[in-house]
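**Q** Have a look at these structures, which come just after this line.
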Structure P
Amino acid sequence: MSAPSVRYRLKYPLEKLEADYGIDYDLIHPGYDFKNLCRFAWIFCVILLFRKRDSLIIFQKIYTKGIYATALKILLFFRPKNTLYV
């Protein structure tokens, strides 16, 4: 969140959508500590198994290797509708 590109491309627009239209969101910043891995795994499973109708998934700057990229490719394969890469 410290990088301006992350704040201006993702964080601020999402906060504005939430404030103006009540659109909720989950913002996941990858990390390899236990807390980040658990949060990612939880949200990944929720999206994969119980995705809300008319929800939108946005991927930003995916590194092409590693567990996060592999998981997101799996998610994109099974849930391609309403998915964006920015």
Structure Q
Amino acid sequence: MKMIELREVDRAFREYPVENIEVVRRENKCWYFRFQVTDPKTGRPATCTLETQRGDLRCWADPRSLFQFLHDRYGVSAGTFSLKDEIHEKA
């Protein structure tokens, strides 16, 4: 999974077809989203997620805030979301 800056996520949602948006619970109070976009250089799908300015994974403590962010910033209002849970996937 490739972590990218906010401006690159904005560009991906604006210029390319974004697919397979997933919301993942990494740990308690740590929710993030990942999505697939076709890499313009290779033509292959790449799974991306948002990184912070410090280069860490951008997480939300409350998934409702994450869904609101996706709706307000990218206009995501409908779709299929797969709520993954890395806590239990690791066990």
Structure R
Amino acid sequence: MTKAIKLKDLRLCQLIVRNDLPETQVYTIAAIRGLNIYLIWYEGSRMSGQWTDYSDCYKPTLDQIQYSIAANGKLASGQDVKGLDLT
């Protein structure tokens, strides 16, 4: 298992994964509030999102990114983050 990303090193629009499995979803950080982060991702053409704690965030490998795109569709981008209203 690779080392988890520390809270201070997380930033908006950063791609992360929550485990080291090759078949995993790649998420985009859309908000950071205290110890919580809001993650967004695509499932086909539908964008999904959820709040979670910051623990267990890892830098995705190229294989994980390629799998996620092939299995789930496009990755959420900075444009998707800009369009969110998380108030």
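**Q** Computing distance in nm of label points 7 Å out along Cα→Cβ at positions 36 and 68 for each of P, Q, R, which one ends up highest?
**A** Between P, Q, R, the highest calculated value is found for Q.
**Q** Consider the structures P, Q, R: one of them gives -5000 for helix-only ellipticity at 222 nm (-39500 (n - 2.57) for each DSSP H run of 4 or more, over all residues; to 500) as calculated from the coordinates. Say which. Provide the component values of the computation, followed by the final result.
**A** Working: P: -14500; Q: -8500; R: -5000.
Checking each candidate, the match is R.
No value in this document is a laboratory result; all are computed from the given coordinates. The structure presented is a predicted model; accordingly, all values stated were derived computationally and were not measured. Cβ atoms are built from the backbone, for glycine too; each structure is taken alone.
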